[in-house]
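K.L.:
Below you'll find a set of structures to go through.
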Structure P
Amino acid sequence: MFQVLNEKGEIVNKDAMPDLSDEQLKELMTRMVYTRVLDQRSIALNRQGRLGFYAPTAGQEASQLGSHYALDKEDYILPGYRDVPQLIWHGLPLYQAFLFSRGHFHGNQMPEGVNALSPQIIIGAQYVQAAGVALGLKKRGKKNVAITYTGDGGTSQGDFYEGMNFAAAYKANAIFIVQNNGFAISVPRDKQTAAKTLAQKAVAAGIEGIQVDGMDVLAVYAATKHARERAINGEGPTLIETLTYRYGPHTMAGDDPTRYRTSDLDSEWEKKDPLVRFRTFLENKNLWSEEEENKVIEKAKAEIKDAIKQADKYPKQKVTDLISNMFETLPTNLEEQMEEYKEKESK
């Protein structure tokens with residue numbers, strides 16, 4: 001397992017320490033703290049009935065944001081449904097992220113200049129899509145990559161293998177990340193596959209694979225930066241397995257992790273918390289303080305409050321919106337339904 005910082009926030013791999021300035025290190029911490037607050041508030045909003053579908057992210061901040069920080073603004077992100085934080089830091093307005101959770105079509109409309117697809121709900125399907133986007137970038141001569149994410153459960157899907165194989169065959173500009181949080185909803189990783197690691201599945205596709213400490217933001221950043229350089233230099237895709245943990249349920253739609261995870265396991269991973277580890281590292285370098293962290297927390301709370309108000313004010317989605325967004329030219333049956341619902345909505 002590739003690691004830069006251990007659980008005590010100590011550098012254990014000096015040669016792999018990424019070349020980041022003090023300000024960049026602080027920015028990484030800022031993004032992780034902000035995202036942890038966003039997760040806490042999103043869970044609360046979901047319980048209040050003010051959000052719809054939501055997949056908690058606490059515990060996976062280093063994996064998500066460390067990998068994203070290694071990207072260029074022109075790179076493409078093909079996220080899974082837990083990967084909304086990467087979209088936000090890539091430029092998706094926060095209120096649109098909330099609309100996505102509510103199922104509103106505007107939440108899936110990426111603003112101009114935000115190179116990303118909307119979060120994929122079908123497990124693993126984003127791997128096939130990423131292979132296509134990556135090949136398109138290569139054929140157009142772009143020095144950019146398509147990065148995609150799935151969980152350990154996604155590696156049990158056919159799309160996972162097909163996407164990697166296709167991208168590998170064409171040496172497409174792709175980075176495949178598996179965020180191994182130990183459970184595909186409730187199924188432990190060791191019951192999904194006989195492979196000792198998920199990173200080694202790269203061997204079958206003929207690409208480079210690496211297993212990374214997913215609670216170490218510097219290790220994830222370094223591994224992703226290396227993978228990006230390989231891709232844009234024509235060396236093909238990389239599979240990165242980040243060993244991480246989600247502290248909350250799989251989603252807020254009724255999952256109860258106490259039925260399949262022990263309190264001892266939760267306690268073990270809490271000691272590896274990516275925020276605690278990186279905070280200790282920065283404090284030892286006199287780069288972070290409780291005062292600075294509180295400023296980030298208050299800023300996050302204020303921006304989240306404004307964003308949910310903006311989402312509340314956004315025009316409600318209508319049935320006619322759904323129908324009109326499905327086809328360029330409506331088939332006869334939907335033309336009939338469109339007229340029917342136009343009449344209903346006019347009353």
Structure Q
Amino acid sequence: MSTVADKNAARHGSSLQQARLPGWAPYALVVVSLALGAGLGTALGMGNPFQMGLLAALVFIIASYAAGAVVEGSRQARNRLATSLVWVCFLLAVVPLLSLIWETIDRGRTVLDGYFLAHSMEGVQTILPGGGAYHAIIGTLEQVGLAALIAVPIGLLTAIYLVEYGRGRLAKAVTFFVDVMTGIPSIVAGLFILSFWIIILGFSYSGFAGAMALAILMMPIVVRSTEEMLKLVPDELREASLALGVPKWRTILKVVLPTAIGGITTGVMLAVARIAGESAPIVLLVFGATGINNNPFEGAQSSLPYYIYEQWQLGNEASFNRAWAAALVLIAFVMILNLVARGIARWKAPKSGR
């Protein structure tokens with residue numbers, strides 16, 4: 001009996017064995033595809049490296065499928081075709097991003113130094129080199145900070161209501177309006193604050209007006225991210241706390257929020273990074289200033305998005321350099337916020353093991 005079973009196992013095992021492409025084959029196909037893409041691009045008169053790269057990607061997809069079909073069979077060939085498409089789409093998404101970052105660094109580093117970060121444009125002739133973005137950096141920090149102070153408490157409380165208390169028509173209405181606010185263009189938020197705060201109530205242009213528009217854009221992001229994090233908290237934790245006689249509000253404060261605080265903080269930081277680069281509401285409401293205005297509640301103020309727009313509009317070499325340098329500062333600011341969010345999420349993530 002054992003001999004017959006061994007023979008059957010050996011026969012089935014041998015039938016499952018199939019030829020495979022060697023491990024170096026994909027890398028060789030990449031090299032060959034790049035060479036063929038460059039050759040075909042040159043023969044067709046394509047001087048753009050991006051067009052040659054697209055040709056190379058197409059050659060790589062076809063070559064991967066053909067090699068898999070010949071050596072490994074149709075099933076593995078389809079698998080390699082899907083894998084190749086995923087990698088090509090990934091590269092198509094990453095290449096423009098890397099190109100943007102490289103272009104900003106290459107152009108922005110020409111004037112980005114301590115002087116640029118510590119001086120404003122007060123008294124600087126715009127056609128000449130000099131000046132800096134200190135006033136714009138101060139404006140961005142104050143406006144984004146005020147927007148966070150407005151949006152974060154409202155967003156957190158709204159998410160807590162929807163997850164822990166929300167039932168019936170009111171909860172459905174709140175959810176609907178949060179979804180609508182998520183898709184509101186930034187210019188619409190700026191126009192709303194312009195008509196309500198400046199035209200109807202008669203207040204002047206200020207950093208606070210811009211902060212209110214940014215808060216409108218930030219609130220739905222905070223609500224949605226917090227809501228999803230609160231939903232991930234196991235119901236067993238709530239039930240255990242309530243079974244001990246702890247009131248619901250205290251359960252939310254002491255059990256639910258501490259459990260989800262990592263994800264909530266990450267969502268808030270990403271929302272802050274989202275609004276830091278908004279320019280349309282700032283152009284409408286902040287009005288711009290060449291000097292330093294540390295008071296966001298009175299008088300015109302600048303910000304990094306407005307500063308970039310303003311310098312690019314001037315249309316000379318010196319202003320272009322300042323615009324690129326300010327764009328590099330803004331990208332660095334957003335990148336730092338994202339890194340902080342990831343660090344907080346990892347720090348507050350549930351620990352594995354006992």
Structure R
Amino acid sequence: MSMTINKELPNPAALKAQFPLPEDIRRIKAQRDAEIAKVFRGESDKFLVIVGPCSADNEDAVCEYTQRLARVNEQVQDKLILIPRIYTNKPRTTGEGYKGMLHQPDPDKAPDLLGGIIAIRKMHMRAIRETGLTCADEMLYPENRSYLDDLLSYEAIGARSVENQQHRLTASGMDIPAGMKNPTSGDLAVMMNSIKAAQSAHNFIYRGCDVTTTGNPLAHAILRGGVDKYGTNIPNYHYEDLTRLSALYEKSGLQNPACIVDANHSNSGKQFKEQIRIVSEVLHSRAHNDGVHRLVKGVMIESYLIEGAQKISDCMVHGQSITDPCLGWADTERLLLTIADRI
């Protein structure tokens with residue numbers, strides 16, 4: 001094979017033993033997991049906001065961001081559940097470009113996967129310790145989630161991964177909500193099939209073991225828009241899209257019908273400021289229709305300390321995205337307070 005083994009990486013159990021989870025963080029996660037699960041089971045009317053940078057590229061900037069979120073959380077926690085986005089893997093359409101902190105703990109240095117695995121575990125632990133907020137990440141590589149599975153309260157399966165069998169089967173073994181995005185084509189049938197797979201029990205190979213899962217009843221839809229064969233964005237956050245998804249759920253027999261609306265990506269055409277308007281429209285749709293209100297459990301927003309995006313260089317701006325452009329903090333804080341006022 002045209003493949004070189006650079007080094008053998010520690011298994012997740014060894015890494016967890018090296019960087020163990022303190023008991024106070026275990027208690028925080030258990031409490032947060034239970035609170036979030038109640039929303040997806042329809043036992044809580046709180047609204048989820050999964051918010052943070054497109055890609056978590058710098059520990060200090062990410063933790064400064066989560067500290068600011070924690071201060072806002074004190075004002076809105078009776079209505080909202082804020083889940084920081086700490087996305088440590090970055091999918092690349094062509095395979096080129098920055099692939100996230102897992103690959104490069106320092107974006108302007110060579111890839112270092114062992115250093116990356118350690119860096120992302122330490123960053124997630126620090127964020128919880130400093131804020132009391134457990135976070136979300138994307139399951140880009142199913143076998144790598146075991147390095148973080150004792151820390152996360154939410155995981156998303158991306159538009160390019162949702163049709164992959166290993167992603168679906170792995171999601172079926174999670175004990176936290178798994179958000180299944182519609183694929184880049186916008187095909188809702190594919191997304192619904194992925195939710196069904198994730199909610200079902202399976203037997204398969206995982207990390208060299210024969211495993212059986214019981215199914216994940218908290219697997220649900222994420223609407224992120226699509227792109228047609230001509231490259232035109234097709235949003236799917238409008239009222240008609242939400243009622244259509246509600247009807248699909250009614251026919252499906254799936255457990256805990258739920259949807260998170262991703263306000264960026266193909267819903268905004270990556271026009272990051274549009275996220276403010278899109279969230280407002282989603283809230284209006286929820287207020288207009290009881291079925292949509294029950295279905296839409298939250299929104300996903302890309303946001304960082306400084307708005308926009310930058311290239312990787314020798315003079316980086318602290319807290320500005322190096323991947324997709326994001327809302328800045330001032331807009332984010334106003335938006336969170338507005339959401340809380342309208343829920």
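Bear in mind these aren't lab numbers, they're just calculated from the coordinates by the rules spelled out. On a predicted model such as this, the values are computed, not experimentally measured, just so you know. Cβ atoms are built from the backbone, for glycine too; each structure is taken alone.
K.L.:
Out of P, Q, R, which one gives 16 for relative contact order in percent (Cα under 8 Å, 6 or more apart) as computed from the coordinates? Could you put the intermediate results ahead of the total?
P.N.:
Working: P: 23; Q: 20; R: 16.
It was calculated from structure R.
K.L.:
Looking at structures P, Q, R, which one was Rg and Dmax of the Cα atoms in Å calculated from, given that it came out as 18.9, 58? Don't skip to the end; give the middle numbers.
P.N.:
Values: P: 20.7, 69; Q: 28.4, 99; R: 18.9, 58.
The read-out was computed on structure R.
K.L.:
Given that Kirkwood radius over Cα pairs in Å, for residues 80-135 alone, derived from a single structure, equals 12.2, which label among P, Q, R identifies that structure?
P.N.:
On the way: P: 11.7; Q: 14.3; R: 12.2.
Matching structure: R.
K.L.:
Have a look at P, Q, R and say which one yields 2.7 for distance in nm of label points 7 Å out along Cα→Cβ at positions 184 and 200, as calculated.
P.N.:
On the way: P: 1.8; Q: 1.2; R: 2.7.
Among P, Q, R, the structure yielding 2.7 for distance in nm of label points 7 Å out along Cα→Cβ at positions 184 and 200 is R.
K.L.:
Of the structures labelled P, Q, R, one was used to calculate helix-only ellipticity at 222 nm (-39500 (n - 2.57) for each DSSP H run of 4 or more, over all residues; to 500), giving -12000. Name it.
P.N.:
Numbers: P: -15000; Q: -24000; R: -12000.
So the calculation was done on R.
K.L.:
Which of P, Q, R yields 2.3 for distance in nm of label points 7 Å out along Cα→Cβ at positions 56 and 280, as computed?
P.N.:
Values: P: 2.3; Q: 3.8; R: 3.2.
Clearly, the read-out refers to P.
K.L.:
When distance in nm of label points 7 Å out along Cα→Cβ at positions 88 and 216 is calculated for each of the structures P, Q, R, which structure yields the highest value? Display every interim value, and only then the final one.
P.N.:
Details: P: 2.7; Q: 4.4; R: 1.7.
Structure Q gives the largest value of distance in nm of label points 7 Å out along Cα→Cβ at positions 88 and 216 among P, Q, R.
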